[in-house]
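J.: What follows is a set of structures for review.
What follows is calculated from the coordinates using simple rules that are stated; it is not laboratory data. Quick caveat, the model's predicted, so the values are computed rather than measured. Cβ atoms are built from the backbone, for glycine too; each structure is taken alone.
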Structure P
Amino acid sequence: MLQFQVAITLLAFIAASTFVLSENGTAIVSYHIIFAIGIVPLILGAMVHFLPVLSRSKNPGKFMRLLPVIALFGGFLVTSYFAYPRALSVGRYVGATTIIIAASILGVWAYRLKVNAIGKPHRCLDWYLAAMLCLFIAVGCIVMGYFFPEQRSALRLLHIHFNTLGFIGITALGTLQVLLPTATQRSDPEVAARMRKHLKLVVAGIVITACGSAWHRNFAWIGMTLLAIPLFVILKTWLQLYSNAIFKVHGAVPLLVAALCGYSITLIIGLIHAYHKQNFSPVATFIIAFLMPLVMGAVSYLLPLWMRPGQQTAWHQAARKRLGFGGGIRALLLLTGGVMAGFGYEIGWYLAVFTTGIFVVQTFSLFLQHTKIPE
């Protein structure tokens with residue numbers, strides 16, 4: 001199922017980026033193709049995969065594995081509403097309710113795994129629980145807009161911030177701090193203590209930023225400052241521990257670190273957009289400079305494991321090398337494209353289409369030919 005969702009997410013990146021560049025394309029449809037169809041189901045699917053590992057529990061049943069598919073259906077309904085608002089007038093609310101149900105069931109399951117875990121569960125599980133709560137709030141804001149139309153503008157801003165910085169951001173920051181030591185094969189001795197300490201800062205920063213943007217913009221910078229503290233500490237730690245792997249031409253590591261940089265750049269452009277330049281687009285920067293390197297970096301390392309679970313073999317090493325080819329160059333192009341798109345230049349989206357297109361070819365060639373790679 002994760003392989004299927006990876007394919008959908010990569011195609012969503014290409015389709016949405018191309019749609020942004022077309023004369024008839026509207027940003028809101030493109031963004032929902034990426035978030036509602038591409039990212040939310042992929043993250044939920046990855047959570048279903050990782051949660052038993054983090055809690056040392058048994059593998060999920062068939063119903064739990066279907067939750068990302070249910071969320072994907074909800075995402076299609078929401079996106080279809082924005083593409084055809086008259087034909088699918090209730091699609092937004094039905095789709096949002098579907099996603100809420102899927103996220104709620106997954107959240108309850110995750111909490112039960114934490115409570116019933118053998119020993120102490122990994123700190124990343126707490127980050128996932130916080131992320132799912134943000135998703136519940138983000139999508140719930142859409143439903144609440146139906147009952148409180150006078151607050152629809154503020155609820156829309158809450159939806160955007162709790163979805164991007166909240167659900168996606170918290171999931172990514174938690175996963176990256178676990179994945180990077182695994183990808184570099186070098187441990188991070190302070191990761192557990194850092195994750196325990198930083199989660200409160202990250203959640204507080206997101207809540208203040210979201211509420212400040214919705215109702216009192218002058219408070220948003222406080223939330224951004226709180227968010228910047230853990231980002232700075234994580235990046236400093238990674239440079240100290242993994243500098244040899246970060247500045248390589250190939251591999252997943254440059255992309256994963258680029259994602260953290262892209263998240264930081266998004267906060268900066270978001271502040272400039274809020275106070276000075278209304279024509280700036282922090283969402284475009286978030287997609288190109290953060291989401292794209294995040295997904296490509298994670299897929300470069302994890303997809304071989306998802307394709308052939310179990311003992312790691314020479315095939316896994318060869319597949320990771322194949323997917324990670326040009327990873328450092330790809331990271332640089334996406335960071336550059338994200339900044340340019342954030343400043344309102346279309347060339348940033350062209351860079352995104354070009355870079356993602358090459359990775360799509362690499363990934364789909366692995367799908368088609370992986371059986372030919374020797375064990």
Structure Q
Amino acid sequence: MSLSARAVVPVRTPLDRSLFPVAQRWAYCNHAAVGPLPRPTRDAVAAVLDAQMNDGSAGILDVESHLELVRAETAAAIGARTDEVAFLRSTSDGALVVANGLQWYEGDEIILPDSEFGANAYPWLNLRYRGVRTRFVRSPQRMTVEVLEKLKTRRTRLVAVSYVGFLDGYRNDLRAIGTWCRENGILFAVDAMQGFGHLPLDVSGWHMDFCYFGTAKWLLSPQGLSIVYVNREVIDSLLPTYYSWRSVREPMVFLDYAQELAPGARRLEGGTVNYPGLIGFRESLRLMREASFEAIESHVLGLCDHLINSARERGIAVLSDVSQQHRSGIVLLGLGAREVDALHAKALASKVGITVRDSGVRVSPHGYNTIADIDAVLNIMAS
């Protein structure tokens with residue numbers, strides 16, 4: 001039985017398949033690991049490097065002049081104000097600037113699922129040395145408003161969770177959790193690394209105080225760049241832990257050490273932004289916004305419908321939660337009797353992009369993938 005009407009995916013993809021050279025060589029369904037670059041993104045990165053190669057300082061100054069425009073475009077894409085967006089290096093950086101920037105008191109508590117990727121776990125766990133306690137939502141239990149009601153105490157200070165779980169693709173109800181946090185005066189921090197890019201993101205509408213995500217997976221951009229959102233209502237309570245020359249209001253006034261901090265989230269950046277990564281990200285973001293995140297979501301979930309239905313027909317277990325409100329572009333299939341190393345080697349030899357672990361086979365298509373790519377995944381598992 002089909003999961004939804006999305007099971008029929010049109011031949012035309014929301015992201016132009018011809019812009020993805022990887023699609024000529026691979027059935028690439030591994031965007032939860034690393035996103036391949038569209039050709040325009042690669043060309044944009046190369047243009048930045050050429051500018052530095054050919055014109056040195058003049059070339060780089062021209063590139064830097066685009067920074068605030070990219071900040072505004074990024075803010076518009078996630079439902080933020082421009083002064084609420086900072087550019088750092090990785091998802092971990094986002095969690096770290098929040099964990100290390102807030103003023104904590106001994107006995108404060110954080111609620112966190114016990115299935116988070118390390119980037120959204122270790123920064124919070126490290127606060128144990130400052131007397132902060134972590135209260136876990138224990139698997140297989142999920143983070144819901146009902147669970148939070150049971151776990152919260154008068155010392156609950158912050159809730160941290162991923163938009164989408166990296167292991168099995170479970171999509172958390174961020175709107176409901178964010179509303180609950182706001183009503184209870186609790187800070188809300190979200191790792192959106194495995195969600196934004198194939199799913200829409202609304203940081204203000206979902207009542208987030210902090211959100212952070214790297215660009216190298218679903219955002220189809222170079223490594224070494226991340227986005228950090230900080231609600232302007234809480235920015236002044238956050239100490240800039242990367243406090244350096246670009247944290248101040250006028251960074252080009254070099255010897256005025258008495259300057260105030262820059263307004264908004266820009267104070268968190270500290271040093272020079274990864275400009276090749278930034279300009280590449282801008283190009284990928286433009287492609288996705290032109291397609292629309294809603295169209296990409298519909299297409300990706302349609303591909304996942306086909307994957308789930310076909311896997312079940314072939315006797316392959318589906319380990320992800322397939323309820324409509326919690327599905328994402330990540331589907332975890334059971335290994336069965338297959339050996340991890342053997343299946344991994346077979347996938348590589350067949351040019352099929354998937355992640356194979358002891359926990360199962362993680363499949364994660366994007367907006368340029370087709371039914372044929374999904375069938376290629378199923379074929380190597382069935383043969």
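J.: Match the computed value 134 of volume of the Cα convex hull per residue in Å³ to one of the structures P, Q, and report its label.
T.: Answer for the origin of the read-out: P.
J.: Of the structures labelled P, Q, one was used to calculate FRET efficiency 1/(1 + (r/R0)^6) of positions 225 and 241 (r between Cβ atoms, R0 = 25 Å, to 0.05), giving 0.85. Name it.
T.: Traced to structure Q.
J.: For FRET efficiency 1/(1 + (r/R0)^6) of positions 201 and 217 (r between Cβ atoms, R0 = 25 Å, to 0.05), which structure out of P, Q has the highest calculated value?
T.: Q
J.: When distance in nm of label points 7 Å out along Cα→Cβ at positions 81 and 353 is calculated for each of the structures P, Q, which structure yields the highest value?
T.: Q
J.: Ranked by relative contact order in percent (Cα under 8 Å, 6 or more apart), which of P, Q sits at the highest value?
T.: Top value of relative contact order in percent (Cα under 8 Å, 6 or more apart) goes to structure Q.
J.: Still on this structure, please answer the following. Suppose distance in nm of label points 7 Å out along Cα→Cβ at positions 273 and 297 works out to 2.1; of P, Q, which structure was it derived from?
T.: Only structure P yields this read-out.
J.: Tell me which of P, Q gives 0.20 when you compute FRET efficiency 1/(1 + (r/R0)^6) of positions 89 and 249 (r between Cβ atoms, R0 = 41 Å, to 0.05).
T.: P
J.: Moving to a separate point now. Of the structures labelled P, Q, which one yields 3.7 when distance in nm of label points 7 Å out along Cα→Cβ at positions 73 and 145 is computed from its coordinates?
T.: Q
J.: Consider the structures P, Q: one of them gives -11000 for helix-only ellipticity at 222 nm (-39500 (n - 2.57) for each DSSP H run of 4 or more, over all residues; to 500) as calculated from the coordinates. Say which.
T.: Derived from Q, not from the others.
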